[in-house]
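K.L.:
Listed after this line are the structures, all set down as structure tokens.
Since every read-out is calculated from the coordinates, none of them should be taken as a lab result. These figures come from a predicted structure and were not determined experimentally.
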Structure 1
Amino acid sequence: MRALVVQRPAPIAEHPLREVRLPDPVPGPGELLLRVGACGVCRTDLQIAEGDVEARRLPIVPGHQVVGVVEGLGRGVEGWRIGDRAGVAWLGGACGRCAFCRSGRENLCEQARFTGWDRDGGYAERMTARADFALRLPEAFGDLDAAPLLCGGVIGYRALKVSGIQPGGCLGLYGFGASASLAIQVAVHWGCEVFVCTRSERERRRALDLGATWAGGYDVRPPRALHAAVTFAPAGDVVVAALRALDRGGTVAINAIHLDRIHEFPYEPLWWERSLRSVANFTRQDAIEFLALAAEIPIRTAGEPLPLAAGNRALERLRAGDVEGAFVLVPGMRGD
């Protein structure tokens with residue numbers, strides 16, 4: 001099969017994704033073999049390719065927003081059949097035995113394994129995945145629409161939960177890429193007033209189109225004190241800006257696997273029981289809840305399809321901000 005692999009992290013201008021031929025994977029016990037129909041492109045893929053997120057394994061096939069069709073079943077798999085459609089997301093497995101797993105916090109499991117980081121992901125024609133971590137996808141979403149839900153959508157939903165935002169509350173979203181464009185639709189569905197801060201004028205217009213009450217730059221405080229905020233931009237200064245915009249008792253949820261330095265700031269923005277919380281991965285229950293909600297709303301996704309061979313170009317454009325919504329790699333697409 002064809003696949004894109006990171007053999008050695010390097011700046012995206014050096015095209016760290018290499019197209020290679022690999023043997024078709026064989027599903028092990030408890031695993032599914034999937035023929036990949038679509039795989040969303042995530043900023044975490046860029047960070048792994050460039051080395052901002054340290055590689056767990058090399059070479060590695062990135063990609064963790066995968067929609068595929070079951071072509072094979074490993075020994076002991078139950079509940080899945082050949083021909084079923086399945087989704088594969090960032091959380092690829094957990095031990096199921098530790099205190100975190102037993103308390104419903106498998107996202108914090110020290111033995112957790114992640115798709116496209118610990119095990120090969122969906123920048124390929126085929127892949128394997130643990131059957132118990134594969135996801136059922138709403139029939140309302142085609143492959144191109146479903147793929148962006150499986151990382152940005154689910155993790156954005158968990159970030160909203162971590163922030164503590166309540167229906168009807170005032171919510172700040174800092175940065176407005178693929179994940180924020182899905183989270184805002186959940187928040188609007190909950191009746192929240194949403195205030196978006198982003199440096200891109202195009203993103204501000206899109207935020208308003210999706211129901212934001214107000215949109216401005218990072219250097220402008222929203223016109224109302226926020227009950228909660230979620231930061232999507234991997235910049236420490238943005239986190240502090242969100243913290244300064246909070247009402248008393250509010251929370252900033254940091255939705256990033258990698259964040260540059262948060263510079264020293266005075267205690268005053270943190271006083272009055274304001275808090276900072278990181279968002280680490282998500283649980284299968286988060287994914288189940290979000291996918292059901294996405295079908296109910298229904299959430300609008302904006303996926304730009306690209307052939308598998310365009311993986312480096314997709315990451316280059318992602319770094320440059322030349323994307324509206326999300327890129328989705330489609331093996332076998334014309335021009336591949």
Structure 2
Amino acid sequence: MNPTLQTLAVTLGILFTLLHVAAVLIWVERRLLALLQDRLGPNRAGPLGLFIIVADVIKIFTKEDWIPPFADRPLYVIAPAIILLTALVGFTIVPVGPGMVVLDLNIGILFFLAFSSLGIYSTVLAGWASNSKYALIGGLRMAAQMFSYEVFMGLSLMGVVILAGSLNLSEIVEAQRGMWFVLPQFLGFVIFLLAGLAETHRLPFDLPEAESELVAGFHTEYSSMKFGIFFVGEYIGLTLIAAMIVTLFFGGWLGPAWIPAPLVFCFKTFAFILFFILMRAAIPRPRFDQMLSWGWKYLLPLALINLIATGALVLIRAD
């Protein structure tokens with residue numbers, strides 16, 4: 001296939017899949033949480049409650065699109081789009097199969113870290129532009145949370161970079177043909193997993209929302225599709241973190257030769273998405289000061305230890 005047409009096909013395929021995954025995960029999360037909590041979950045709207053997705057879409061589009069008169073209108077409107085845009089752009093460097101990547105960058109990991117960092121503007125601007133105390137506190141919490149855990153996220157990936165000798169995600173996957181990096185980099189994997197949860201503010205790290213404390217946090221004053229975009233962006237961000245875990249630590253598309261590479265990649269990614277949903281049902285939300293102190297007191301030293309140990313082992317083997 002012509003390289004331009006191949007890139008266009010991969011781009012459209014990833015975009016189509018992501019936008020539909022965000023919708024399907026609404027049903028998956030409700031059904032799985034219901035199963036874990038011994039309740040029925042969605043079961044009335046269509047077979048197995050699948051039409052609840054359609055009902056949610058209709059409901060959110062027909063709600064009044066209200067902008068508070070006390071809000072900073074331009075920033076208020078822009079804020080939801082930022083989280084969706086950064087999550088979608090982050091997927092452009094994720095290889096779903098051999099040669100199946102939109103941007104095969106030599107600095108792929110740096111590109112991912114840069115765009116994941118830009119997501120902070122969405123929640124901070126939403127909290128500030130809403131001109132509401134609850135929303136502002138939620139935005140400030142998100143700023144502190146992301147600034148803290150981005151440090152550990154970047155450090156946790158340096159061991160993978162050292163072992164693979166590259167920042168290119170396709171080359172990192174190929175470097176795992178003999179052994180997945182989750183084995184020599186298990187500590188880095190755990191740190192990246194926790195940092196990814198904090199970055200996407202998923203339970204138990206949903207302190208910027210914390211409905212028991214902040215009503216709904218940074219999106220308290222949002223309604224209709226602007227409110228919905230925040231959740232679509234959150235689900236796409238969750239999928240991005242799962243895809244990066246698979247790419248960096250679990251061999252990406254590598255698997256049995258008789259299974260197409262993209263299916264292997266999607267299966268692994270979906271398994272981690274289910275794991276994130278299970279964490280929501282199993283772990284309580286910590287206090288905000290506890291979450292930050294865990295990061296700086298424990299994750300930062302562990303990330304540094306992992307980095308130093310990996311570098312030392314590589315130097316010893318080279319000698």
Structure 3
Amino acid sequence: MRNKGICVAGNLIVDLTYPIAGWPAEGELTTITGGAVRTVGGAVVNCAVDLAVMDGSVPVKALGVVGDDEAGDFLLDRLKRYPSIDVGMIRREGETSFTVVMSDDGTKTRTFFQYRGAGALLTPDSFDWDRISCDILHVGYILLLDGLDAPDPEYGTGMARVLREARARGIMTSVDVVTETGDRMARLVPPALRYADLCVINELEAAGVTGVPLRGKDGYLLENNMRDALEALKRFGVSKWAVIHSPEGAWGLDDREELRRVASVPMEKGSIKGTVGAGDAFCSGILYGAYREWDLGESMRLAVRAAAATLTEKGATEGIKPISELLTF
């Protein structure tokens with residue numbers, strides 16, 4: 001039985017979200033339709049808060065670096081609201097990482113401008129294994145943690161070294177990725193997957209990592225390719241659950257290589273206020289299911305509901321609900 005809780009490590013970010021009338025062409029003007037909304041963001045804050053709201057009986061440890069500034073105070077104050085979250089492994093140094101998010105009012109799509117800041121200071125040496133007592137270690141995001149994305153002569157990347165050490169200590173490992181174009185995804189993600197028990201990423205990230213196309217030129221999801229992409233993630237080393245989520249639904253391969261599919265929760269027109277944090281909410285649902293030793297299908301059903309709940313508010317965590325409400329959402 002798992003009772004040590006979940007440790008979430010990686011990015012702690014302040015999100016500044018601006019609603020815009022539409023994305024302009026290069027050199028053109030668009031209208032900011034409202035004031036900026038400042039919210040917490042990043043894998044550590046989003047997943048830790050999501051898990052705390054879902055079920056306050058689950059111990060959650062937060063591990064990362066924030067700046068010794070007002071923005072760092074803002075992030076820590078949010079985490080400290082929840083008795084189940086332990087912030088003792090958050091180091092303060094430098095300037096807090098922030099992201100400017102442009103949220104299109106019409107399409108509800110988001111475009112991100114990210115300042116690494118203190119997040120770049122997280123390295124394998126930041127993990128004090130004598131203090132990290134947990135059942136699951138989740139680290140996010142690969143490609144946005146310069147200190148963990150750095151080369152490692154033995155394991156390929158610093159992230160891979162951390163995950164390998166966690167596994168050696170009997171800790172289940174989980175990773176998440178940020179969406180990025182270019183070759184870094186195919187180069188930096190596979191070393192980490194060799195030591196990942198859980199991999200929870202979206203369809204664009206999965207295509208970038210595996211090379212399996214998951215959206216056609218017309219934008220439609222290539223659902224028939226999902227198994228190929230999931231099997232490719234498994235071949236990279238994902239040992240337990242490989243999961244791909246998208247606006248249309250979620251697909252996963254469990255540890256018996258059985259394919260699971262769960263449709264997205266239907267949302268009423270006008271009920272979607274923002275999409276920031278939906279991926280982390282989905283991931284939190286998977287982490288919770290793995291911690292409670294549910295099967296993958298049951299975990300995915302919770303995950304799509306958690307993601308849908310976050311769509312009802314502009315911030316990344318404001319829409320999340322307790323487990324009892326999510327299961328009937």
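K.L.:
Using the calculated result -9000 for helix-only ellipticity at 222 nm (-39500 (n - 2.57) for each DSSP H run of 4 or more, over all residues; to 500), pick out the matching structure from 1, 2, 3.
P.N.:
3
K.L.:
For which of the structures 1, 2, 3 does the calculation of relative contact order in percent (Cα under 8 Å, 6 or more apart) return 15?
P.N.:
Computing relative contact order in percent (Cα under 8 Å, 6 or more apart) on every structure in 1, 2, 3 gives 15 only for 3.
K.L.:
Here is a follow-up. For the read-out semi-axes √(5λ) of the Cα gyration tensor in Å, for residues 48-127 alone, a value of 31, 22, 8 was computed from one structure; give its label from 1, 2, 3.
P.N.:
Numbers: 1: 22, 21, 10; 2: 31, 22, 8; 3: 24, 20, 11.
It traces back to 2.
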